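Presented below are the structures under discussion, each in the form of structure tokens.
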Structure 1
Amino acid sequence: MITLKSKLPQVGTTVFTVMSQLAMEHGAINLSQGFPDYDADPELFRLTERAMRSGHNQYAPMPGLMSLRERLAAKTEQLYGAKYHPESEMTITAGGTQAIFTALATVIAPGDEVIIFEPAYDCYAPTVKLFGGLVKPYQMQAPDFSIDWSMVKKLFSAQTRMIIINTPQNPSGKIFSDEDMQELVKLIRDTDILIISDEVYEHLVYDGKPHLSVCTYPELRERSFVIYSFGKLLHATGWKIGYCLAPAHLMAEFRKIHQFNVFSVNTPMQYAIDEYLKEPGHYLSLAGFFQEKRDMFRNLLQQTAFTLLPCAGSYFQCVSYENISTDNDTDMAMQLVRESGVAAIPVSAFYTGKNDQHLLRFCFAKRTETLEKAVDQLIKYTNTKAV
């Protein structure tokens, strides 16, 4: 028997895979994983085919297609007033998760501590641990997932190397306020602490509120890897293309890892995205598009026994089932698939420690008919279970 010592001995199959498989087994409507059930714009497919037929099928430059980087630099300056040099401060990546992984690989050494805000996207903690780092979680609590920055400060030590923030936040739908950003500025001032700012849902902010990127705060920008995703922007999560912004000296180190991790990213898709983003309306319209879905989904869910939590951004809606069951959230999610035919994610899966607040996460990036059918089944289920 050949033995192998696991680098992540506590990590198994993610709950996202488990719930999606369970949904398939039971023919359930999958509102668990965060992907649309509708196609991207046919114009994007046409542009990709045109790039392929034009011969753009070999390796792209390691940092990404220059014309695409130039377009993204212009987009960033227009939206956030921040200037990033496309040659030295931007890299096209194989999705947001790869960018996060590479940024952590660039910075974290054994013994380094990383502060994360939970519930958190599930790649953060395992990746920190993979490189020998120690996760220091700040646990946000429902319903508003607010942050007491004086408590965050207590997590700091001489070994604190990085802070990861995510706004709009997956899974809670929380967005960082200017007060949050100013408190973060105070905490990192006169330190060597770096930041990963996961902003993949940058265009999914609702009710007329702005997305507050770290790019707009000079003291944060100078120490941040800022992560974006075309999967969220283009309704094409399977394309796995994103990008990272960072000051030149940080990006130089990022690229040292990137070149051996991925080297370069899908060439014809880069050409297609570059052309597609010539029209700013393709991304500026996203907030209205998804707010309409959010509002419809929330209005429908009012007919169930779930309690709705606030959703200021992202395409996720969290609910409490406190009036339905006392089961733990993982059991509740599995029961929901089997008995209602709708798949959700238990929110405790987004915490490194046990923090079961009896919450579930639904994804509303779905067709209207999908959401209507799902809620109809949830109404029937909760009406029979409500306490």
Structure 2
Amino acid sequence: MIDPAYRKKMVVVEGSYAVAHSAKVCRPNVISAYPITPQTHIVEHLSQFMADGEIPNCEYINVEAEFSAISALIGASAVGARTYSATTSQGLLLMHEALFNTSGMRLPVVMTVANRAISAPINIWNDHQDAIAQRDTGWIQLYVEDVQEACDTLPQLYKIAEDNEIMVPGMVCMDGFILSHVYEPVVLLEQDLTDNFLPTFQPENILDPEDPKTFGAFATPDTYEEFRYLHEQAMQKALSKIETTAKEFEEVFGRFHGGLIDGYMLDDAEIIVMSMGSILGTVKDVVDEYRAKGEKIGVLKVRSFRPFPKKQICEAVKNAHAVVVLDKNISIGTNEGALFTETKSCLYNSKVRIPVIGYTVGHGGRDIRVESIAKVIEETKKVAKSEITVESQFLDLREELL
């Protein structure tokens, strides 16, 4: 049951509007973006907020492409501005080179990625291939389950990224169309509570003629490796910061979406289904049906893909009989999704010895049905009994669709 007082705060809005509103109340100083489906509505709403004078002390920069959008934010962040952008798919790929520059210069740019399949062939529907293709660019990646979490994660990510012990950029990854274009009840972030939660951006190092510094300078072999080491150390510090920030957010706003991970029916689960993003809602519905029959199935939501929460995942699954991982991406040539690969890696280097099976699903917006998830669970139950590890595979839905 939803508390009546909480229900009164809810409004039914489009997901893109809710995200734009969240970006607004985080008080950015510079917004720069280029429209691309399904991200377009986010930046359109922000443009309207700017035109209506609702974002004080902010500059909205019109650019000719996504590479220019991220380049403009690199300059703005370097001089101490809080920055925001949103993009998707081919637009995110066009930013690829500059994403490394952003993280390498330790600039805490925050961006919403409305996840969409990448070309070719051209496809505008949802999967996670675009953001997963950027997993090694040095950005924090937080994947959200619903619109409320997409809103609530933005101020959390600013607080994480702008911590002077961390100072790395971050993406809030939300499923395109499924979340960006859906209308559902949400509680829009209150300005006073957000101001209380999110401090003003006060970086220790900025470009200042009165106090000259160098950003992204030439590095020889005897110094370059140290930069990579410090960057990795910052990501490791972000692990605990993500957890504490989620709890601090709950104290202020009364909502908790998980820190690095989150569990559903997990405590006594014998079979655990792992995934990221909006698919988790459907998975939970299936698990409810299994629980009603007395079967111990649980869900492990991975919220932080970068940094990857190895210890937390090992702890969460240690008592299970088997784990099945659902990936909305594929690394061509391995027949595996990224979450499955990472999960196998962290379990291999731990004391946890359980079978893991992986499926790549939902490519290009293909429906992931209740029957398909049940099929995956049934196959995993067989794996648990045989005590073998099964490699990743496509979830073949062709017979179901014909």
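Where a number appears in this text, it was derived from the coordinates with a stated rule and is not lab data. Computed from a prediction, not measured in an experiment: that's the story for all the values here. Cβ atoms are built from the backbone, for glycine too; each structure is taken alone.
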Next on the checklist: Given 6.3 as the derived value for distance in nm of label points 7 Å out along Cα→Cβ at positions 214 and 270, which of the supplied structures 1, 2 does it correspond to?
Outcome noted: 2
Checklist entry - Suppose you compute relative contact order in percent (Cα under 8 Å, 6 or more apart) for every structure in 1, 2: which one lands on 25? => result 1
Next on the checklist: Looking just at distance in nm of label points 7 Å out along Cα→Cβ at positions 62 and 118, which of the labels 1, 2 belongs to the structure with the highest value?
Outcome noted: 1
Checklist entry - Given structures 1, 2, which gives the highest value for distance in nm of label points 7 Å out along Cα→Cβ at positions 78 and 366? => result 2
Checklist outcome for this item: Output 0.80 (FRET efficiency 1/(1 + (r/R0)^6) of positions 262 and 334 (r between Cβ atoms, R0 = 35 Å, to 0.05), calculated) maps, among 1, 2, to structure 2
Checklist entry - A value of 17.2 was derived for mean count of other Cβ atoms within 10 Å over residues 70-77; which structure in 1, 2 was it taken from? => result 1
